[in-house]
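Next come the structures, one after another.
Derivation of every value follows stated rules applied to the coordinates shown; laboratory data play no part. These figures come from a predicted structure and were not determined experimentally.
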Structure P
Amino acid sequence: MTTALHPEPGTAGPASTATGTGTGTEQDAGQPYAYRRRPLHEPDWRRFPAWRDVTTAEWESAQWQRAHCVKNLRQLRRVMGDLLDESFYADLERDQAGRATMSMLVPPQMLNTMDTSSTEAFLADPVRRYMIPVDGDRRADWPSHPYSARDSLHEAEMWAVEGLTHRYPTKVLAELLPTCPQYCGHCTRMDLVGNSTPAVDKHKFTIKPTDRHQAMLDYLRRSPGVRDVVVSGGDVANLPWPRLEQFLDALLDIDNIRDVRLASKALMGLPQHWLQDEVRAGMERLAAKASRRGVQIAIHTHVNAARSVTPLVARAARAMLDTGIRDVRNQGVLLRGVNDSPAELLDLSFALLDEAGILPYYLYMCDMIPAAEHWRLAVWEAQELQHAIMGYLPGFATPRIVCDVPYVGKRWVHQLADYDRERGVSYWTKNYRTGIETADPDALKRRYEYYDPIYTLSEAGREWWARRQAVGE
């Protein structure tokens, strides 16, 4: 693989690994998508006025990256200099003061993958659209769906102990901490993760971290039906490594645990963290112990756009695979204006698979949190995208587009039981009880609802919702 770590000054954006456009050949003439393998490159961070003198060694330092994260408008102005018009900052300030559900936190690594060639290009950039949302991005007619909710998946209702969601029969989600190295505007856990914003006063864990972690382990020891633990947060990259390794080491001592998945967007957003000697050595220890026990360890990351896959991301992913873990997999989120075309999804999948060794796994539909309607797609749109990407990738690396249905869980987008397209209401069933339905005789008979964005509906459908809103239903 060819990787250029430090291109010439002035380079504004990364190349993608594959492309849906370009010169065709006799073999692919007429195909909707033409695959081309493209080498990765690290965009030149020296184009940012504040980082003009940053060395490669500094850029590859996790400590430098964390210390220079962009956390507010003042810091963004300082980094960008005269690259953006004043109108952008005014739009961003309106959003931060009114609608943003997540505070700003963007590592240099992520900012560097955005197109800064002009204010217009920056506004259109797919990574910017979900990492630095502005007021002008959001819907004026339906900024939030009437049934949106802070904890749209009701994870806290299903806590077996604080922070441990037991939704599926054999699987649990362990939220070890409520912070990340980066904050995504569409975060499904916006009610708990990150700092409070003017729009959202965040919930807080009430039990000390060490006690919460111990309670999680105790619950799993007395729950022999659980075999699979997703260790998340927040992002596990924000937990000091000795504490994370201690928790995972104890988890591997529990006989019924057979799969452990570490959730970290930082593998893409802050790959420098996963390239640290302490982290690599610790992962080798954990992978060796897991292998002796016949347990699988994988890392799940969150990449939404091909331009985010750079040589440093590829190095971090391959470094983790070299420790002996089972897989590095990607769980992206389907977002309008980010990756809502077949070419964008295939570009992303090929970049992950060919250049970074990351397995395209899931693409989640954006959850029904407040102020997220401009990102969300309708179920029928997701179905069309799933159809469009079939046949290009190996079957094992073709991402499944899934809808995380409240009180149900992940469902492939073609698994719905019924669909009212006019009103944008899809109906879903399930074949298991969540942790709060063990005594509910109707849980397996009930149909559960999910809602399309109202602006995607026909005029009749939009009018129906407008009437309901007018009468307060």
Structure Q
Amino acid sequence: MSQNKNKLFDPLITYVSGGFTVLFVLVSVIAPEATGGAISAALAWTTATWGWLYLAVVFGLTLGCLTLMVGPWGKCRLGGPDARPDYSDFTWFALLFGSAIAAGIAFWGPAEPVFHYKTVPPFFKGVEPGTPGAAVAAMTQSFFHWGISAWAVYVALAIPMAHAAYTKGLPLRFSTAFYYLIGDRVHGRTGRIIDVFAVVATMGGLATTTGLTALQVVAGLKYNYGLELGDKAGYAVIAIFTAIFAFAVYTGLEKGVKFMGNVNIVLFAGFWAFILLFGPRIFMIELGMESGGGYLSSFVKMSLFAQPGEDKAWLGGWTIFYWAWWASWAPFVSIFVARVSRGRTVRALVLGCMLLPSLANFLWYAVVGGAGIHYDIGGVIDSDGVEAAVFGLLRHYPAQGLMSIVAMLLVSMLFLTSANSAAMSLAMFSSGHEHPHRLLRLFWALALGAVAMVLCGTGNLKSIQSASILSALPLTVLLMMAMASAFKGVKE
């Protein structure tokens, strides 16, 4: 790829992925109903035909990452035996957590457990909705969706990428993760085709998050202040977000990203502590403990729960959607994780980017989701949508107005941190080197906003979720290849 070092972009990667993105936006604008119908049909086919693949791959990645951690390969240091970390443990964890989790946990934290409480997941067949047993089932399912399986998707890709980059001197690109399987072909057409898949998947994953974040901000303004902004409000919110992270990416404000990472952790911890301090503490603790035990005892069965011979609508809307969402985020998150993890051991990376974040998610769900169940905010979800759940919860707490502003700020900051990283990663993929031109970074930032506007314009949460499931399908096989590459690299 050295011949492309001075080029603005790699023609193959940029023309194919960029052309696909532009074509999708144009077709969606010209024929929105036809596009929506095609997305729905493709989603139904993907879920029914390939749903099992998402489940099997994510379970395999989880086992693989745990094996790397506990095995002798865990002592392998990314960057060589003399390499040392570039960041303190706190800043490192803040960067990892902020870039990978984004606004999704703030969106679903109070909503998902309540949804499962009212409509018990099929894995817990026989449990009556609205009962204490349903509360445990709901929290257990939420723990599963946001537990170690989710983070394993990122770690499985980050390990071979960081190892090859820091020991072989390769650029931090998605295709670098496959070096130990395909060798120098990562520099040729094979590697560039792999990077095309990464760009398309990242567009789908970030567009999903952008759409969800916009819906939540609009819902917050309506719920708290009675602002009826109309059907086009999502466009305005996305436009503002796009302008902010496009400016950050264009100017290369790396210090700002680091600052936002630390602020995210403070806001996240502060909001969590507020909900715990002024909420039903004993209920939250007991629910979290019992659900944690249920998660550990049922992990394997839940991971392989495929509903053979049954309708896959629930799986497609929840577990498969989540696994696809994580997969579509993996290309750009893994680059960010690899970039800030130089000098860490494989064991430390698995611990810091898989086990500890899972624990943080469990604490968040046990408190915020537990409060949602206790105060039964299902009525708010029914009347105002899932996106209003966190604001419906805050009406049971003091300083509702102030905390609603904090909630919207938290959602926005988490999203902007991730969007900045994603746009930078897209530019790295399409340029072929680590320091892409700022015009290329700007193009991908604006492209992210355009795709998100198209999806958000449907006003349909299912359409927004579909982007992740469809765009991540090719990545499932690539992720298993990356896991094999990780084992081969650390053994070498």
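Out of P, Q, which structure matches -8500 when helix-only ellipticity at 222 nm (-39500 (n - 2.57) for each DSSP H run of 4 or more, over all residues; to 500) is calculated? Working through the options, I get structure P. For relative contact order in percent (Cα under 8 Å, 6 or more apart), which structure out of P, Q has the highest calculated value? Structure Q comes out on top.
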